[in-house]
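J.: Multiple structures are listed underneath, in C-alpha cells.
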Structure 1
Amino acid sequence: MISLLSAFFSSFIANLLIIRFKHLHGHYSGDNDLSGPQKFHAGSVPRIGGISIVIGVLIATLMHLQATPPDPNFASTILLCAIPTFAIGLTEDLTKTVSIRTRLLFTALTAVLAVHYLGAQIPRLDISGFDYLLSIPLVAIVFTVFAITGLSNAYNIIDGFNGLSSMVGIITLLGLAYVSFIVGDTLITHLSLVMASSIMGFFFWNYPRGLIFLGDGGAYLIGFWIALLSILLVVRHSEISPWFAVLINSYPILETLFTIYRRIIHQGKSPGQADGIHFHTLIYRRILKSSSAKNINNWFSANAKTAPYLWVLSSFAVVPAILWWQSTPILILSEVVFAITYVWIYKRVVNFRTPKWLRPL
C-alpha cells in the first residue's frame, strides 16, 4: 500500500511542478501546434506528463525493493526495458521532429528487450494452426514484438482528448490487477496497481481541464506496460485464456486496426499520417462540439465530455474479459460482438445517424 501511495503522490507532485514552472520549459515541452487535425486545446500545454508517471513508478519500485523479497528486480527490469520507447517518445515531445517510423523502431527494440529479459513471449492463441506457428520460436518472437509495439502505439493513437488514454489505461490495469489477484499472482497485481496509481497522479491534472498532456513518451510507456503485463499474465498462468489479453485491450487495438484500414484503403495515405476521423474525434465533432463551447476555462467543455464515451466503450470489453478470463470461446465471441458494435456505432456517427442514446441530454 505504501508503494502505491508513493506512486500516486510522487506523480501528482511531479505534475504540479511541471505545470507550475512551465514558463521555464514551455518553449520545448509545450504543445504549441493548435492547427493539426487532432488538436483540440486552445493554448500551449506541456506534453511531458510521461515524466511524472516514470517518477511515480520509479519511486514505488525503489520502495518495493526494500520491502518485498520475491522478484525484487522485476519492476526495475521493466523500467530498463522501457527506456528506448519512453526516450524516443519524450524526444518527440520536446523536438516534434521524430518520425513515426523511428518511434516504432525504438518501441520494437523495447519489445525485443522485454522478450529477452522478461520472457514475455506469446505462448499460444488456443487456435490450432496459430499455436503450431507460435511453437516456432522465431515466429513467436516476431509476433510478440509486433503485438507489444502495436499496443504501445495504440495508446498514443487514442491519446486525443483530456483523460482518454490515461483512464482507459487505468481501467485496463485494474482489470489486469483483478485477474492476477484471482490467480494469486501478487507480482503482476502489484505492477498493475503501481502503474495505475502513477497514472492517476497524472489524471487529476489532465482531466477535465487539460493542464498537462501525456505526450508520446507517456502514451508509449503506458501501452508498453499494459501489453507486457497482459502477455506475462498468460505466460505465467496457463489457465488464463490468451484471448483475455486480446479482449481486455480491444478498444485501443481495434482503434489502431481500423485507423490503418481507413488510411490505407479509403484514403490512400500512409498509416502513420494523422487524420481527424478517429472514433473519439467523431464523437467530439458530431455529438458534443455543438452542445459545448470549445473553451479550456469550461470545466466540462466538449473536450472533457468526449473521454467518458470511450471509457464506457472500453469497459464493454474489459468487463467480459475479467468475468470469463478462462473461457476462450466466450472471450472470442465477446471480441466479435465488441468489434461489430464498434464498427456499427462508428458508421452511424460518421454518416450523421448518431443513435439517440448517444446524444447528450
Structure 2
Amino acid sequence: MLLVLVVSSVYLGMNWYVLARLFHLFAIRTTIWFYIALIPLTLSFIVALALESRFGNHLTGSVFTLAMLWLGMCWVLLWILFAQQILSLVVPVPQRVWAISVCGLACGLALYAFINARAITVRRVQIPHLPLKVAQLSDIHIGSIGPSVLADIIAKTNDLKPDVVLITGDLFDNANPTTRAVATQLKTFVAPVLFTSGNHEVYTGYDNVRQMLAMTQIRWLRNEMLEFSGIRIIGVDNSYSTELMQSVLGRTSPSPAFTILMNHQPTGFDIAARHRIGLMLSGHVHNGQIWPFNYVVGIFYPYLTGLHEKAGAFLNVSTGTGIWGPPMRLGSHSEIVFFEPMP
C-alpha cells in the first residue's frame, strides 16, 4: 500500500504539471475540465495495472495499453514542457506556436519510441575463455508484451543457434489467463533454457511462476549452481541487497571451470569478481527505457548497459529484450545479447 501511495503521488504530480502547462499554452481556463482530465488520467495507471493483472481479457488489455501509452506520453511531455517553460523566458515565441511545437514534438517522439520498442536487435559479444555460445534474454515481461513479440524473440534466439539460453529475470508480469496462454510459447526454444527470477516474479508470485514454467522445458535456478557442458551456471533469486548473492557464492566451491552468474539486478559486481566469476549477467534497469529516465535510474545503479570488466571478470547488463509499462523505447533499445567464444 505504501508503494501504491508513493507511485500514485508521483504520478499525480506529473499529470498535474503536464495538464497545467498544456491548459496554459492552449489558454484553456475552465477549471472543471482540468479536474475531469486529471483524476482519470492519474488513476489510469494503478487501475489498469490491477485490472489487467487480475482478469487479462481483451477489454482490460485495451485499457491497460491506453493507460500505458498515456504514461509514456506524460513522461515525454513532462520534460518537453519543462524545457519549454525555461526557453520561453528567453525566446520570444507566441504562445500558440509554443503549444503546437510542444505537441508536435511530443507526438513525433512518442511515435518513434513506439516503433523503436518493437525492434529487437542482436548484440554480439566475445568473452575470453568462454567455451560455449550463450544467448542472454532479460526483462521479457510476458503480460506487457503479447504473443507476436514473444514469437519474434524466440525466433531470433533460435536463429542464433546458441548452446544455452539464459533468462535473467522479469520473464513474467502477472499470471492472468492471457499471460498463461502466451507463456506456452516458451516451449518452442530449441536450445536448453535456464532462468532466474527478477522482481516481477515476486509480484507475480513464485507459485504462479512455477506453474507457468511447468508447461515448458525451462529450468529455474534458485540460489543454486548447475554444471552444464563444461561450465558452471549459478542463478540467484532477485534481491535488492547483495547479501543473498554473497551467501550463494560463499557456499559454492571454487573450480577452474568457467562460471556464469545470473543475477537480475546489476549490483555486487565487485563481489562476483572476488569469487572469480567469469561472466555476470544482469538486466532490470532497461537503460531507463524512455529518456531521460536513465539519469534517474543511474542514481541507484552505476551499471546501466553494456559490457564491463573488473579484475578479469565481466559484467553484462542487458537493456532488456521486452518492455514494461509504456510500449515505448526512447534512447534505449530491446536486445538479445549473444556471447561467443573468442577465436
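J.: When distance in nm of label points 7 Å out along Cα→Cβ at positions 256 and 312 is calculated, the result is 1.2; to which of the structures 1, 2 does this value belong?
T.: Of the structures listed, the value fits 2.
J.: Identify the structure, out of 1, 2, from whose coordinates percent of Cα pairs over 31 Å apart was calculated to give 31.
T.: 1
J.: Shifting gears a bit: Here Rg and Dmax of the Cα atoms in Å, for residues 184-279 alone has been calculated and equals 13.9, 39, so which of 1, 2 was it run on?
T.: Answer by label: 2.
J.: Further question: Of the structures labelled 1, 2, which one yields 1.5 when distance in nm of label points 7 Å out along Cα→Cβ at positions 64 and 80 is computed from its coordinates?
T.: The value was obtained from structure 1.
J.: Tell me which of 1, 2 gives -15000 when you compute helix-only ellipticity at 222 nm (-39500 (n - 2.57) for each DSSP H run of 4 or more, over all residues; to 500).
T.: Working through the options, I get structure 2.
Throughout, read-outs are computed from the coordinates displayed, never taken from laboratory work. Being a predicted model, the structure only gives us computed values, none of them experimental. Cβ atoms are built from the backbone, for glycine too; each structure is taken alone.
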